[in-house]
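Each value in this text was obtained by applying a stated rule to the coordinates, not by laboratory testing. Computed from a predicted model, the values in this text were never measured in an experiment. Cβ atoms are built from the backbone, for glycine too; each structure is taken alone.
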Structure I
Amino acid sequence: MFINAYSFADVTATYVGPGGAITLGDGAGPSEEGISIAQADNKGTLMMGADGSGTHSLHKAQNGTVTVRLLKGSPTNNQLMTAYNIETQSAALYGQGVIVLRNAATGDVVTCLGCGWAKVPDLNYAKDSGINEWTFNAGRIEYLLGTGTPSVI
């Protein structure tokens, strides 16, 4: 099935960690830039020999980053700041977060495991409200895109 339309309204995302469960998707006060998920490294490399032959190396790493962009006035910023303060007090609480993003229209599911806070967002106070950008380091990211079984909306 080919999907020819997209809406962030179909995207749900949650963060669950020792500091609580927090809604990140539609309804959390996202900015237009929304949520980004990126792998940290290439899945493989190609090493070329002097004679022109090559050898591929497949890398096992599945780590990356998750960036959530919220409007400055979103109450979700307070929830994230509270969870950050709790989870960065001790290594016993840090890096245990799980972020799950789902798109009901396409059937996409992205699961990010072993999430730890990269840092507090850079804060800007100016004429326009701007955004707060929360970045998490994810130890493992599992992708399931376009399963063809979207949820009934």
Structure II
Amino acid sequence: MAIAVGDEAPDFTLKDPEGNEVTLSSFRGSKNVALVFYPFTFSGICKGELCDIRDNPKSFANAETQVIAVSCDSRHAQKMWGEQEGFDFPVLSDFWPHGEVAKTYGVFNDALGCATRATFVIDKAGKVVEAFESEGIGTPRERSEYDAALGKVS
């Protein structure tokens, strides 16, 4: 990962499924952010990971942390998937220029053309307080990694 603990999180603006722009820095001073990159919309492991976050929001809420999920899929695909799954956090499209934000964070898989399973927990000041990545695209992140990371911002 190109972005390390202690670095300032690179700012970005991406579109949500409705076409609204969401800017990372808009959360500074008010919310911590769990920036959750995932490889593919409509895939099983991604669904499991994001549904776990959806179904267990208490630790994020207690840590005053906004979850933002990002993939390189189109916002139209994300809209259909988000409606199916009932995600209550922003799911943003890093579709065009393809994977630009994932590349900035050092978590773009060139061979597959997608983001890896990487998470950056960013404090209210915009600094990365924790970063973790699964061993491979077929390996989900552990919930315990989120819980440990959230303990560093609360």
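Quick notes on this structure:
- For -7000 (helix-only ellipticity at 222 nm (-39500 (n - 2.57) for each DSSP H run of 4 or more, over all residues; to 500), calculated) the corresponding structure among I, II: II
- In this comparison of I, II, the computed figure 1.5 for distance in nm of label points 7 Å out along Cα→Cβ at positions 85 and 101 is attributed to II.
- If you line up I, II by relative contact order in percent (Cα under 8 Å, 6 or more apart), the top spot, with the largest value, goes to II.
- Given 1.9 for distance in nm of label points 7 Å out along Cα→Cβ at positions 5 and 37, calculated: source structure among I, II: II
- Cα extents along the principal axes in Å from the coordinates reads 33, 32, 30; which among I, II: II
- At a computed 57, 36, 30 (Cα extents along the principal axes in Å, for residues 53-132 alone), which of I, II: I
- For mean count of other Cβ atoms within 10 Å over residues 13-20 computed as 18.8, the structure of I, II it came from: I
- When mean count of other Cβ atoms within 10 Å over residues 45-52 is computed for each of I, II, the largest belongs to: II
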